Structure P
Amino acid sequence: MFLPTNEKQFGFWKMRRNGMQNVSIANQLGITRQGVSQALHAIDEKIDVEKGVLFGRSIPFQTNAYIFVSEKHGMQVWYEHDGDCGACDEYTQCIEFIWDFAAELGIKIEKTADPTKMADELLAKIRESSG
C-alpha cells in the first residue's frame, strides 16, 4: 500500500488538503461524490495513524519512502535504498532509530549490523499488523 505519486487519488488528496469539499472536487472533475469519497478513503488507508507510519513514494528519489512519528526521535523519513550502510555517517543513528521505533511499537526485530535489513523487517511487521 503506497501513496500514489501521479494517480487521480493523489490529485483528490491535494484538492482536499487545499480545503475543497468532496462535492466541489466531484463537480470540478465531472465525477460522482462517491467516486471522490472512495479515492480519498483509499488514500486514508495508506496511513497507519495508530502506529504513526505513512507509506509513500519519493518523487525526487524515485523510491519508496516511509514517514515515522516517534516519541523519542520525532518525525523521521526513511527511503528504500541500496547503500553501503557501514560506510555511512548516519549508520549508528539509523540502527538506534529503527531499534527504538520497533520498541515503541512493541515489535520485536532481530538486531543486526545492517540497518536496511532491520528496517525491512520492521516495515514488513508493521504492514502485517495493519492487515
Structure Q
Amino acid sequence: MLLQNFPYLETVVAGLAAFLMGFVWYHPKVMGKRWVEARGKSADDMKPKFFPSVVSFILWMLASCFYSFLIIIMGLDATMALILLSCLLWVAFAMPPTVMGAFYTGYPFNAVAIDSAYQLAGYYLFALAHVLVAQIT
C-alpha cells in the first residue's frame, strides 16, 4: 500500500531541486565567496569535484525519500504542514549535529551557518516540490 501511494515524482523533483540549489547557494556571487573566506581556502580549492557531487546528489535523494515517507506516514498534505515538517526536521536532526560537530572540529561558525542554512533551504524545497508537483499532476 505504501509503495502504491508513494510520491515518486515529487521525491525525485525535491531531491534534484535541493541538490541543484547547492550550485547556486555556493556560487561566489551568492554565499560561495563568504564560505570560502570562512574556511580559509582559496576559490581554486573549492571547485566542484565529481565524487563529492555524486555523493551529495545521492544523499539529497535519500533525504527526499525519507521526507516523502514521513509525509505518507503522518498523512500530511497541507502546505503549512509540510513547511512545519521541514522546520522541525532541520531543528531536530540537521542543525544540532552540524553545530556540535563544528565545536569539536573547529569548523568556522560562518561556514557552519552557511551550510546549515543550505540544509534548511533544501528542506523547504522538499515541501515546495511536493506542493507544486501535486498541484500540477
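Structures P, Q were shown, and relative contact order in percent (Cα under 8 Å, 6 or more apart) at 15 was computed from P. Work out which structure the value -14500 belongs to, where helix-only ellipticity at 222 nm (-39500 (n - 2.57) for each DSSP H run of 4 or more, over all residues; to 500) was derived from one of P, Q. It traces back to P.
Each of structures P, Q was scored by Cα Rg over 2.2 N^0.38 Å, for residues 33-72 alone; the highest score is held by Q.
Taking distance in nm of label points 7 Å out along Cα→Cβ at positions 81 and 97 as the criterion, the top structure among P, Q is Q, with the largest value. Going by FRET efficiency 1/(1 + (r/R0)^6) of positions 25 and 105 (r between Cβ atoms, R0 = 35 Å, to 0.05), which of structures P, Q comes out largest? Of structures P, Q, the maximum of FRET efficiency 1/(1 + (r/R0)^6) of positions 25 and 105 (r between Cβ atoms, R0 = 35 Å, to 0.05) occurs in Q. Quick check on the output: 1.24 is Cα Rg over 2.2 N^0.38 Å, derived from one of P, Q. Which one produced it? Source structure for this number: P.
Where a number appears in this text, it was derived from the coordinates with a stated rule and is not lab data. It should be emphasised that the depicted structure is a prediction, and the values quoted were computed from it without experimental measurement. Cβ atoms are built from the backbone, for glycine too; each structure is taken alone.
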